[in-house]
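Readers should treat all values here as calculations from the given coordinates under stated rules, not as data from a laboratory. Given the structure is predicted, the values throughout are model-derived calculations rather than measurements. Cβ atoms are built from the backbone, for glycine too; each structure is taken alone.
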Structure 1
């Protein structure tokens, strides 16, 4: 995956979980507490990786059934709320990436399928609130990722519309799907490279193994403005 289509971004929209913060263990424990409540088999971490991407309002009716999904949602949220801040851990280089982009005048936003109140609580707990133009979580927009609606909401009021100068950074297929749906540049950021065929439906234009590499690429693409 090379970079011929990329230009320096005016805005960057981030996924949150496992793009900027490490959330897998917290997510796994919250799901497994919910499964235990219903007497269902628990998930390994690999199963969590494979099955968790959509918002709860999209995934829980399929997972728990139309009659039980709302109860499951309440159990999950109670479990998650009890532990999510104690598990909160920024990924290496995430804060430096955000501050580096912010210093360059790049508009920053988050589009996550985590409930908006939890998302905003975590951002404030890390002291990152002033870096972001907008923080959009599940149910904040009329539809959740991979729909384009949350991206439009995230950029509202910035004067920037989705396009080639807006990057969408995420770690999963649903993020690349959302980027394609909204017309942003899809950037995959995670240590492991794409598996053959993994992103055939919605391919990224570039894969970054880490936050540091993203900041390095932006630095290469940005053209310094010389004083007159």
Structure 2
């Protein structure tokens, strides 16, 4: 497994991150996004759903619209990471696999407009088996491999990551994420920026914050990020 420092990047390389829900970009890719922006690469983040079916609503009042709240959270996270180009679509949360035509049109449009050197999405098993994660990964993979003008990179996790019981409950079968062949070790500044981006998604992460941050460190969520470069 090689580090990003050994992964040769051209200054003109551009990156398109395609994620299923607000916060996925921060959990799995905030360090890489922050580093690429800092180094002057063109970066765009596309999120397919507004995550309105999440059962988590930390800090929200009764009746407050979760989709609106998560839209604001996404905007804040993007500002923290320095991303100026991003798009949050309104594909119904939990229904990506049933909206194949719509989702494929979105992906093709974004790829055609951005013409990225690299496209980054979640690995095929969705990290922990979330149906939206799996469906989006499948759609992105098919389009990128057919297009053959961009390189495909999967965001995955290291051996210390263990999905929560609630996350695993969404899986329809036992899930084993792809083993990474590349990683980045986050600097102290990048760690702080990643934690800030995660905390921006307050409706999902604000409960029991200090224990949660401790878990992020233990699972290497905020100290390293893991990827699979698809050959």
Structure 3
């Protein structure tokens, strides 16, 4: 119980799991939040000291109760990473406003609620980190991204507001823009089956960056962090 705790939402087989492994390597116990119990049980076996919690973060009350359970079971998180995300891709004339609000709740409102749950303990301790993973949609709107991009842009601005609010209290907040296709078990076969390895961002490399930023010296904190493969156009 003396080990620090890292809480990760969206604990999938890509960035979430890789980050969990990296923090475990750094001496943390990791709380994994995801909707799929089978995946969580598998990750618990693979990642020493981790503990899975079935949680649909679109249910904000469930998110609150799950973070409370983490605090009781493992202790208050000193690092929280909002990695859960969901997208929908339609033209503006076909976009569903109800679905749009669902995406907003997952991508943005859940970040607010997560922060409200973990930040009080961090403020009390005078230190902590809240990491948020985003993507290029947080910076620009494109055709068929009218539902996804606004939620990620709002997420980025919310993270900045949180950083300015909690930074003086010792809490480091950073927004990691992943400008790349991430090399996951589902990305290659479904979307980019013919792309070479260098086309993708490696989850382990993203995790290394997140870990580094979460442990920056307070005299040189970073907020906006861009990660992309060396050949990516930007």
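Work out the source of 15.5 here, i.e. which of 1, 2, 3 gives that when mean count of other Cβ atoms within 10 Å over residues 109-116 is computed.
It must be structure 2, since only it matches.
Given a value of 3.2 for distance in nm of label points 7 Å out along Cα→Cβ at positions 77 and 197, point me to the structure among 1, 2, 3 it was derived from.
It was calculated from structure 3.
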